[in-house]
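> Each structure below is given as structure tokens.
Taken together, the values in this text are just the output of simple stated rules run on the coordinates, not laboratory data. Computed from a predicted structure; not experimentally measured. Cβ atoms are built from the backbone, for glycine too; each structure is taken alone.
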Structure 1
Amino acid sequence: MPYIAICGDDGSVNSAQLRASYLQAHLSYIETILERLLIAGPAGGTSNADFALSVFIYDTDDRAAAEALLYADPYFQCGLYGEARLEPFIPAAGRWIGGKAW
């Protein structure tokens, strides 16, 4: 079962500045783990200046592996995220999974 991480920016820091400063390091890291990602991307805005969330779905059945992937991300390491929720995820329905799982 994959794991989903929903990470909210820390409201006490300048998240837009942190996102801009660490963007290239974050993207470079994402490129190194592409085979472990089902999907990843920013949310909560329309541009890098106003995104407030990051969402990742890791292709692993192991919570420790999902944690390691999240914790190694430069965005996590620089303190951008004030909250990071990591939960098992069951892809049950939708176009991306080809319909429904039941």
Structure 2
Amino acid sequence: MERIAFTYRLKPGKKDEYIKAHNALWPSQHEALKRSGVKRMAIFARDDQLFLFADVDDRAAYLRKSATDPDYQRWSEFMATMLEQPFDETEPGIFAQLEEIWYWTP
């Protein structure tokens, strides 16, 4: 099991729509997440700043599968209508990967 984390931003005024979409996640997206090896995922927000955390079977496999799965791509295209792009001058895409520097578990 590996952990992954990303940060990204909502377009102004899109937070309610984004939350509504995730509360009614398409069944095909549930299946796409499972196919890509996601075991659990959480998204947090602070205003328009988002943080995604997930446990996946294999980080490289998740990134490869999510980039090529048609259901995942359809969801990503829908999400792109609500998300800022590029993230910043060093990250041309929507998501900026975060480096794990510390993890605690009892």
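> For distance in nm of label points 7 Å out along Cα→Cβ at positions 18 and 90, which structure out of 1, 2 has the highest calculated value?
Working: 1: 3.4; 2: 2.1.
Going through 1, 2 one by one, distance in nm of label points 7 Å out along Cα→Cβ at positions 18 and 90 peaks for structure 1.
> Work out which structure the value 20, 18, 14 belongs to, where semi-axes √(5λ) of the Cα gyration tensor in Å was derived from one of 1, 2.
Working: 1: 24, 15, 12; 2: 20, 18, 14.
Traced to structure 2.
> Using relative contact order in percent (Cα under 8 Å, 6 or more apart) for the comparison, can you identify which of 1, 2 gives the largest number? Write out the running numbers ahead of the final one.
Details: 1: 44; 2: 40.
Greatest value across 1, 2: structure 1.
> For distance in nm of label points 7 Å out along Cα→Cβ at positions 42 and 66, which of the structures 1, 2 scores highest? All intermediate terms of the calculation are to be shown ahead of the outcome.
Numbers: 1: 2.4; 2: 1.7.
If we compare distance in nm of label points 7 Å out along Cα→Cβ at positions 42 and 66 over 1, 2, the biggest value is for 1.
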